[in-house]
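Each in structure tokens, the structures are laid out below.
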Structure 1
Amino acid sequence: MIPDTTPARSLRCSTVELLALGSLLLVLVILILHRLGSGPCDVSGGNAVTRFVRSGFCGADICGTNEAIEGVFVQDMVERGHFLFPVGHGGEPMYKPPLFHWTAFAIDRLFGLRKVTAFNLRLPSTIYAVAGGILVMAFALLRFGPGVALLSGLILAGSFQYAELARIGRVDMTLTFFEALALFAFLGWLPARGHTPSSRIAGMRYLFAIALGCAVLAKGPVGMLLPCIAIAIVLILERRLTEEWHHFIPGPALVAIAIASSWYLACFVGGRYGYLDRQIGSENFGRFFGVLGSMPPWYYLKPLLLNSGPLSLIAPVAIVSALRLRRPPEADPELDEAERRRDALRVMAVFWLVTVVFFSLAAYKRRAYLLPLWPVSAVIMGWWLESLGRSLGARFTRAAFAMTCACLVIFNFVYLPLHALHACGDETCRPAALAIDHAVGPHEPLFIYGFRGPLAPLVFYLDRDVRPINGRLGDAPPGYVIVPASAWAQYRHRAPGLTPVLIAPYGRLGLILLSHGRFYAMSQK
């Protein structure tokens, strides 16, 4: 079925519909904030049902390597004041541009927080996710009407991938918000063919430019590249590139470039070439061309269709329908708004395709790279369902779809915290880090050896500089050394002078804290 391009029935929003949109936004906030942080969780004793119920009141610790890495850099900003060039353990430069980290810093300063926890590390992602929900519903309301706005908000809240990554302290949701803001700002400004843009919305060009610049500061040049490619493709196909080009040159273009390049220029002027090498060389070109590994081109087929089923199965159908929309046959003032809706749908659909193709061509792939598809997918699916008409079958389809989304929201509310707890399991490093920090003075050197699991979560909870030992354990410098119990059992006879002072809980066997040097051994007596 190819929906027509006739004008929308009504863009007016009743009081009931406004209340419904506000309630939906509240649901999204509760869904994402539910058990967002972490804390002590005693589930010992009782039967399996009792332990399961107790676990329902616990949040997950920082256990994932990627989340912990971002947390280490946020700690350096918030707790040690390295706002512009934060470093990880051992003085490593950060992996991503700092907009996510700056947001976390601003939130902590606003509320007077001086310690980074799982909750305030994840809070920026939550804020950007909620802001993304507001953005999706507002754009859908203004362009397509309240029915599409409600459906779009439900789809976003029901999306497993969107709700899951909104609860993780990583940069992906920051990128997703600013890419969506850039697309919606451009579409809010773009007039119908042959019309002059309204002076009231001329500022949207600069909002578009600011959003593009911020998208680069969120995750690199890809944040500007993909929206611009999608917009350029549509304008070229519609033969409107020269018509619209001069509106963005030079003013908005200069603003976008200035914001996007600001931090990179600061690295260059400040002589922080290691940051540039990691950001541009390793994280951008290295990932695209396979320096960090490679996956097959069809890698995204499964996550694209199944990452938020059944919604992700419907999205490609709606995308194809949007691409097949035809332009109204002749110029008619009554059809101008319908033409703008068609342009919006085509730009969003092309952005969806460009993103999938770009990351399929890239050698290194991650499922999280598909997250920016969800804001545009939500609007397009909402439009597709609303465009089915007013027949009894169409109304039944929309009602069934809304009920499905409501069930998915409930599922996400219950399952996501439990899933995070299960993924963490007994691999949490927080209890071990607390025990080690209590035994080792804040200025005493601390090293690590033989740790085969993810190191970043332990460093995050230790919240101090921890340097790995390369070579033999017996060559450890004076100080304290953290060794997994299995490694200590293997190497203890080859490490004279190292004295166990603590067994810290971690996994099945625990971690051994060793003292090396007479001063440190005496300090424990």
Structure 2
Amino acid sequence: MPLTLRLILILLVLSSCARVMPPEGGERDTVPPHLETEGSTADRQTNFKPKEIRLEFDEWIQLKDVLKEVVISPPVKKMPSVVAEGKSVVVTFDKDESWKDSTTYTLYFGKAIQDRSEGNAVPDQRFVFSTGPVVDSLTASGRLMNARNGEPVPEALVILHRDLRDSAITIQLPDHFARTDKQGNYRLDNLRSGTFRVYALFEKSTNYLYDLPDEWIGWLPEPIRIDSQSTTIPDMTLSPPFRQFRVLNVDSTSLPGSTAWAFNKPPDSWRILDTLSSLPVIQWQSDTILRLWGPQPMRSFLLVNNLDSLPYSLYPDSLVPLPIVRLVNPGKQTPGLPIKLLAPVPLISFDTSAIQVWRDSILLPLSGIKKSTVGDTLSMFTANKEGSSLRILFLPGALTSIVGQENKDTLIIPVSTGLVSELVQLRLVIDSLPVGEQVLLEIKNGNQSIGQWKYNGTSPWVLPVPGLLPGNYHVLLSLDRNRNGYWDTADYYRQISAEQRSVFPLSGLRANWEMEMPIIPDWLPELSN
């Protein structure tokens, strides 16, 4: 055998002997690393201002998502360095860190510390020390909910400030903070007795300050005293940021003969500034999009919120689309109720002699048609019996638009009517409403709004909601303090909390049910008077 080949074979044998293979089979390692107190920096030290903290574990470890998982409360001015060294975690603080006197600090590691083999995270690992003679031991806990929909808010900050000024949350680091879990619950540990302002933040900059316009905020209106071993903080709500009213877009080209404005939120008030002999037709295409149509040339201003004067020039245009209509709700129609049709361009008139309703080959009588004030909705009253299939015909000349144009072709609208046995007949009974206040009620299916109502009367408010399809819904009941017709978010700089809202689930509704649901809002008395 050649010498070269013999050398290759020897090297192959030696390398195979040197390989250490893990044993096959066996149970998977599910045990997280265990902290070894010997070799670790002593926990719960007093009069301690650390430069370095070392935590020693019983196996090789790795760190994951340090910036997200590792936090220190109260926060320090500069985030410490956190690194893995074999079986140890080493935390190194800035040499110029200015520690607060007589303060208990807690270093939370979250799920950052994991073993190398299977990624098992050390649960609830923390390190506590005090810069004074005592390690504080009081705790406080509570729950944070979304002010918009009543659902728990995870991964939000709950902050305590000993500084009771309103500006503290905007200019200085908190004295303590905690993060909410998936259920919106939180717990603040190692507190010293005292009076605190309590805030909640869903921040963007991770600097523990309320300093960006798109950050969500919540707060308790009054300071809270923490002086017992375990304090329960009242439930708080986290609100979307307050938005100053502004115009997002002006459109005077997409639909000739009209001008539209898109706002970032519904305006509180609006009116035509000048007195005109003929006013434009005002069409709300949504609660934030307003469109003006001119049946004749006109120029004026739209005054919004008594602040913004928006100029407009309207000229009837031959390019305005011919009048057409479509079903407001394209699905099955509710038996016994009028059939509603939507016209993209407002109508000024209709000819009932040119409108027909057919069931198969039978011409049905039309008992009436009602046009909305704006002219963009028609309500048709006819023999809309359950389980029927209809055809509505708008013959040429049946519809006349705001600029005098008529439909030139026959419009055919097929209509399918559902069965009463397919629907839920719901009646809401809303009690314990504050006297003299306006309340808003909305029913939603996911993100789709089923209907909205306003009420100014006394309790109870009995609201029939017939014709719901089976499914899961939510009832949103809001206290409309300023009577502007919509739910307002929080404005921290004016110390105005989000308008109170209660959310009630409507689940498991079945076809052919008659159901009465009592509703009692859980609003705070001091905010509803």
Query raised in the report: Where is FRET efficiency 1/(1 + (r/R0)^6) of positions 186 and 314 (r between Cβ atoms, R0 = 30 Å, to 0.05) largest, in which of 1, 2?
Result: 1
Report task. Compute distance in nm of label points 7 Å out along Cα→Cβ at positions 138 and 290 for each of 1, 2 and report the one that scores greatest. Result -> 2
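0.60 is what came out when FRET efficiency 1/(1 + (r/R0)^6) of positions 170 and 426 (r between Cβ atoms, R0 = 25 Å, to 0.05) was calculated for one structure; which of 1, 2 is it?
1
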Report summary line: For percent of Cα pairs over 39 Å apart, structure among 1, 2 ranking highest is 2
Query - Identity of the structure behind 0.90 (criterion: FRET efficiency 1/(1 + (r/R0)^6) of positions 74 and 370 (r between Cβ atoms, R0 = 35 Å, to 0.05), calculated), options 1, 2 - result: 1
Query - Comparison of 1, 2 - label where distance in nm of label points 7 Å out along Cα→Cβ at positions 34 and 210 is highest - result: 2
Query - Read-out mean projected area of the Cα convex hull in nm², for residues 162-201 alone, computed value 3.2, structure in 1, 2 - result: 2
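Taking mean projected area of the Cα convex hull in nm², for residues 258-393 alone from the coordinates of each of 1, 2, which one would give 10.3? Present the calculation step by step, with values, prior to reporting the outcome.
Values: 1: 12.1; 2: 10.3.
Computing mean projected area of the Cα convex hull in nm², for residues 258-393 alone on every structure in 1, 2 gives 10.3 only for 2.
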Query raised in the report: Who wins on relative contact order in percent (Cα under 8 Å, 6 or more apart) among 1, 2, i.e. which is largest?
Result: 1
Query raised in the report: Looking at structures 1, 2, which one was distance in nm of label points 7 Å out along Cα→Cβ at positions 114 and 266 calculated from, given that it came out as 4.7?
Result: 2
**Report entry** Origin of the value -18500, where helix-only ellipticity at 222 nm (-39500 (n - 2.57) for each DSSP H run of 4 or more, over all residues; to 500) was derived from one of 1, 2
**Finding:** 1
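Read-outs throughout are calculated quantities, based only on the coordinates presented, and are distinct from any laboratory measurement. Bear in mind that the values here come from a model prediction, so they are computed numbers and not experimental data. Cβ atoms are built from the backbone, for glycine too; each structure is taken alone.
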